[in-house]
Structure 1
């Protein structure tokens, strides 16, 4: 990459990182102040690119990134040019905007920022809604990019919630909701019903909705709102089912019984939750097929065989020691992770490199992990919202876990854990996606980006 290209890209990243960023900022505004007027105004200035590409809209608490990637891989294998928009990124902001599973090029990224910046300034000065946020800007970037390249489909992952998320300006051809659980309770509500109602905000009049298996409280909400919107509801686990054939550290095979065929799936992704995600992706694609989109059995099988989505039950090796990273960041996901660890691994001791994000339940996650009798090595990732090490230490000791403090940085902690681990020991790094990302960077030598100081609004609606 030329120095000019690199400089241009870095300047574009600095520019958008000057916008208010509630993902990275420590200020969490009240959800009641969220709105879509500013996003709608920005898109109108850009020619409403979000309306020019058929959309699969994916919300949920867990598994939505993997499910969105699977849908994208299937459509790509079928021969469709498919855009994918997800958040957050593991290592670089370009990972949020992809064609197929390949991130946007840095030149294209910079060109989009330069093209859109005057419109964002116009909205801030004339729109009566304040400055465009980082998430709004990069979401609009994805829409514009997919329109410019003539994408056949765009698979759009919701950032937070659904009803007031900046992505909820699309009229999808199919909507998808992955499993719901308590998460972001300070913003979305402290009951499953309240959170489900926010996620259900992506359900549109007459647009079919696919739901992954849900707890009954969430499912009841989706059934009611789907009926109110005359939206056909496809329930994974009932209308679409799956059955495992074989699973090991090299991958897994399983059968998905859909409405159009039975698919014999082989994927390198491991974990029972990925079987559920795959069944949800198949249900979404079959729903497209029922509306006239050409999707073959071969496209579904080949797409799921090709999909890769790092940071989820991701097995690495360092100096002969097995290291597992997983971005689980709430108690329910941690319980499922523990089940997968117990199922797939045998070990004498487990070294737990653990770091959380403020606002997520350290106690709940560490309580779930206690059954593995871990040696806890607490860390604080680079993420601005990362929980302090002292808080993790206190919580872990209150639960009765053994804590060994060392380097607070993720990379140093992993090196220490690997250095102490014996041949039959396992290192597990989890608690947030940022911890998983930094472990991958440390072991695989992946380059990462650092960003400028976060700009946060002092007042006004967000």
Structure 2
């Protein structure tokens, strides 16, 4: 969580130096609300195992507006500046959070706030709440992107276009097959993100991950009907259930796969969207112009410019995300002892940045996929630039059985040099006109390009 005391950026306003619009799912306010929800859920869990009185739950619910359906608090009036001071003074914001939450309650209820927990329990749990919310929101956006691009692929299923490899004209493809490639990459990333976000755990381990503090509370508190150890096992399950997260097999203070795995999935999302953005940026170049973007931006110095800003933003996300993911892995590898010194602290802002970056990229991708147009005239013109050269691969395979290797070599040379391929095949190779027409028809050289569109999961032929 950042340390500034200024109000968070509202979801509808862009940050000055970020190409993305922050979402409510990943802002500082979202993290604070998740922290409050984690603390309140722990109080409610103590009530569910029969140790805290129900009157305590009534107090915390009244102050922080617990929504049992949404499994979260709905409001808070915490002082952000004080939380920032706590972060600087104590090394995390939870100590200041607990002080403020206890001060809002009577003494009896205040005693149950943070009961048995350590700061990492609450902050880790809060980050899992935010991660869960972001993966869901991002998944919804990615589904919309897939639908928009699938429709575009189907509409351009039979549009023959130049395929480029190592930046050069290669062989024929279709505009639809190119878009289908974007869809498949995004769909795979969405599926991985959904998997990473579906079983995120709470954290509850106490000072050294042994849950000893919780056992002591259960041992000394009147009203328990089971062994202290069983009470604590039930407490962890109740805590998880209150928040809609999963109960871990053990505390994971220094086993950080539950952070790196969703982090990796978020990076993959940014990778897939950056591929989409990079292709759009290239194809919308003035000299190529095979696509255009209706939501293009302008230039401060050149009024004629129509910059593909959304595509550029996706490329930016693809460049930033891998380093954030790498930092999470460095932190995971450095999580020493029973509680880390610095590695855990490096993790929070990194994960939050990655969550916000990926979520912003998903929203940007929705906009780009809605505003994209395939330019048929320019695609056809670019095909003509290569003339017969684009058929050289096909000629080298199709001609030998018909005319032999020497004539084939000559035909490939004519094609590669942009000569009259049809004329050569008719006059020199002595092939019938129908055969020449079939061989030189670019639509016959696209392989399974149309099938690649037809087999998209949600593709429907018009």
Structure 3
């Protein structure tokens, strides 16, 4: 179980945590199945390509949720899966398998070995993104291909209970046998059937029936023939195996809710007769000029591409947190510029201007911060509080620093970094790591400034500049940037 943070001594006095449950379409007070332990399942990436920044919004959201749970004193057991087969391009039961698409793109032969090789490559890249974004690692990170037996057994259980049937191309779940199907998004099955003028698979009992197993030349052997489990059954089997048959919270992008998560609810609850997840949380899309960021649209940046343009992962995370996770968000480099500028200023205060300051935690401000984050993760309000704290005349710099570190425990924007490393990441150089002749010139310049010998101070500044360094003066002394 994940418990990075020490619960706050006063966490029992915190206001209740409220989360918006997509299932009931309202904010609800969070009450876990176990008094102090939370089970959390997140739909992870399909590892056929690099994740783009739109994909990554979902994982920053989950990380903010997990940090909030930890701050409130809960222990969190978190599973985030990797889908390495079976996710079709339509997100339903048609189109090309995304892993197959990746194999073709990279000129690899179509085999299970090549699929594993491809998955290894993109899992490693995704984990690098997680580290760069200060995302806390999950407790469990299962790969769908490692849980085939569990998926087959779950399909067998659905057969035994009368919810599954076979067709010439595989096995399907019969949604009409589960009257509660479509709870997420109020899906109207009768309207779907009436509107299905052209049914892709005429063997299905109902247009909304979804695949539990797809026959094919590539895959694993089963009693239904060679093939692979459907995308939806993967998550259910991995959740059961790692967290149990009932969990507290299930998360994903809003595009998962209508098909993928309705399918998960149906197959899980029909298999066990129990409520699967108590709370369903979904983040909204990231858009570019009003259109969803997507690989298929060719409008998506990766984190590496943003880095090449001069933006850090923390700059991007800070940008995301300025919008509520349930609000569609427009992405632009202009907005990212503003985010970078604001976060850089905060880090310069923390790592340089207030470096030696010490203070105590202001309980009034802490209460305001936790009230905001416990109101369905209101990160925009918390960021607004950061600016109020920085500008406050009633707080010492040391107290401001302590409060910003508390906020960083919730937002994960890198304020706890080592000051020297933090300044270096911003382009600043620690004085003691400078060449000896540069250190001497800086000291001599300080002497000249104190003596108000401005011509000599200017001469030394120019010499330092010619040597490849730039000075930025402040009340706490000069900052040094490598040019």
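Computed from the coordinates by the stated procedures, all read-outs in this text should not be read as laboratory data. Model, not experiment: these values are computed from the prediction.
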Label whose coordinates, when Cα Rg over 2.2 N^0.38 Å is calculated, return 1.15 (choices 1, 2, 3): 3
Assuming 57, 34, 25 is Cα extents along the principal axes in Å, for residues 267-402 alone as calculated from a single structure, say which of 1, 2, 3 it is. 1
